[in-house]
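**Student:** Structures follow.
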Structure 1
Amino acid sequence: MYKILLVEDDEIIASSVCEYLKTWGYETEYVRDFEHVMELFLQFSPQLVLMDIALPFFNGYHWCQEIRKISKVPIIFLSSMNDNMNIVMAVNMGGDDFVAKPFDMAVLTAKVQAMLRRSYSFQGETSVCEHRGVILNLNDTTLHYGDKKLDLTKNDFKILQILFQNAQKVVSRDSIMERLWESESFIDDNTLTVNMTRLRRKLEEIGLKDFIVTKKGLGYMLV
């Protein structure tokens, strides 16, 4: 079942569209807290986003750019601001299509179906892990925190991946070394310490001091 997220300021329109698309077999959700759009996006992990331009706090262009930092999920803009400048802006900001308000539900559904057909399976679901606002992108092995981006080495990524997958749980040194062995890199106990020290230094440089903590005699964990 495809999941569709609606980012729309008018709750009547948002709920109506969601209910209509549900009758076509889609799982739907809409944003209620416009200060935390990305949190819902990460939690819901949609296969398509319907995005208005005029929104509280930040406009749809902003959220489209934020989504594009971590995902290629298709985005269809829905807006009454349907002059040529806004349509061009929507595409330039990463949008895939534009539907002018007011729209017919049947036309919108046809657009949604066509976009999903074109986009999958080669564009799959959002491939990210998130913890305390820090985002690990599994597609391009980058880490995002605020407006900062960290390009990770193979070992950095492997270490963070297992820690994110077990966030707030202690991961043993042996488990991390086994994950690193999967990449055919020879990692002994001392080499793991060196890798971990180097990774922590990189995290501190983007404002993530003590993001990874050591549990003496047990292993490491994200806090």
Structure 2
Amino acid sequence: MILSLDTSTTVCSVALHTLNGELLGCYELYTERTASSRLTMLVQDVVAHTGRTLADVSAIAVAKGPGSYTGLRIGVSTAKGLCYALDKPLIGINTLAAMTEQIRAFYAPETLFCPMIDARRMEVYCAVYEQGGPELVATNALVLDEASFADLLANNRVVFLGDGSDKARAVLTHSNAIFPDVPVRPSARTVGTLAVEAYADGRFEDLAAFEPYYLKEFMTTRPKQQVSV
């Protein structure tokens, strides 16, 4: 089996798949703030409630990013800790690729997909995928405006998905821009789907060197200096 974790955003999810891709169980928490602190509890629950043990797991998969700095750090740290403790290999899955996997089957073969995770102001983390194919546009941080994706939209129908797509909807008026009515959030369910393929291909991470795919440096602000009165 493969145990998959996703803490890329405020969604915290854990899934368990067999090596032939059957979903055995999935727990997801949706909160206004990151639920990553509850990750260990979800791992214990999904394993126990499917009648398995952690010793039955063949590999650990984790959504490697992009996404929330804190969420990714907690998810990757937990995944690596499990790998060390259980002596299992680690599989890293791009969060955006896993989001796209949720809706591929509902669209025509020529459709393009642009998953988006909300960043600051008009910025999003995004990529563009072909139907059933690799990245057409590599994962990047993009500040959206009216000209964004103009070349792709001129000749392709593009599905914009994820919480960052609300920003795209506000500025992209091209008739080829498609916005699903149902929200698409990062989930360990499709992290696991892609991890099954990676496991079959032997695509494992270097456990010691693996780091989250933050995409951008973590931005902090200095606290204001207190002034004595």
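**Student:** 1, 2: which one has mean projected area of the Cα convex hull in nm², for residues 100-147 alone, as calculated, at 5.5?
**Tutor:** Of the structures listed, the value fits 1.
**Student:** For FRET efficiency 1/(1 + (r/R0)^6) of positions 68 and 180 (r between Cβ atoms, R0 = 35 Å, to 0.05), which structure out of 1, 2 has the highest calculated value?
**Tutor:** Structure 2 comes out on top.
**Student:** So, one more: When relative contact order in percent (Cα under 8 Å, 6 or more apart) is computed for each of 1, 2, which one produces 24?
**Tutor:** 2
**Student:** Could you tell me which structure in 1, 2 was used to calculate Kirkwood radius over Cα pairs in Å, for residues 92-195 alone as 13.5?
**Tutor:** Value 13.5 for Kirkwood radius over Cα pairs in Å, for residues 92-195 alone corresponds to 2 out of 1, 2.
**Student:** Also, quick follow-up: From 1, 2, which structure was helix-only ellipticity at 222 nm (-39500 (n - 2.57) for each DSSP H run of 4 or more, over all residues; to 500) = -12500 calculated on?
**Tutor:** Going through each structure in turn, the value belongs to 1.
**Student:** Right, here's the next one. Looking just at distance in nm of label points 7 Å out along Cα→Cβ at positions 4 and 212, which of the labels 1, 2 belongs to the structure with the highest value?
**Tutor:** Once distance in nm of label points 7 Å out along Cα→Cβ at positions 4 and 212 is worked out for each structure, 1 has the highest.
**Student:** In addition: With distance in nm of label points 7 Å out along Cα→Cβ at positions 28 and 116 derived from the coordinates and found to be 1.2, which of 1, 2 does the value describe?
**Tutor:** It traces back to 1.
**Student:** Also, I was wondering about something else. When distance in nm of label points 7 Å out along Cα→Cβ at positions 84 and 132 is compared over structures 1, 2, which one is greatest?
**Tutor:** 1
**Student:** If Cα extents along the principal axes in Å is calculated from each of 1, 2, which structure is the one that comes out at 63, 31, 26?
**Tutor:** 1
**Student:** Work out which structure the value 1.00 belongs to, where FRET efficiency 1/(1 + (r/R0)^6) of positions 172 and 188 (r between Cβ atoms, R0 = 35 Å, to 0.05) was derived from one of 1, 2.
**Tutor:** 1
FYI, it's all coordinate maths here, none of it is from the lab. Every value quoted in this text rests on a predicted model; they were computed, and no experiment measured them. Cβ atoms are built from the backbone, for glycine too; each structure is taken alone.
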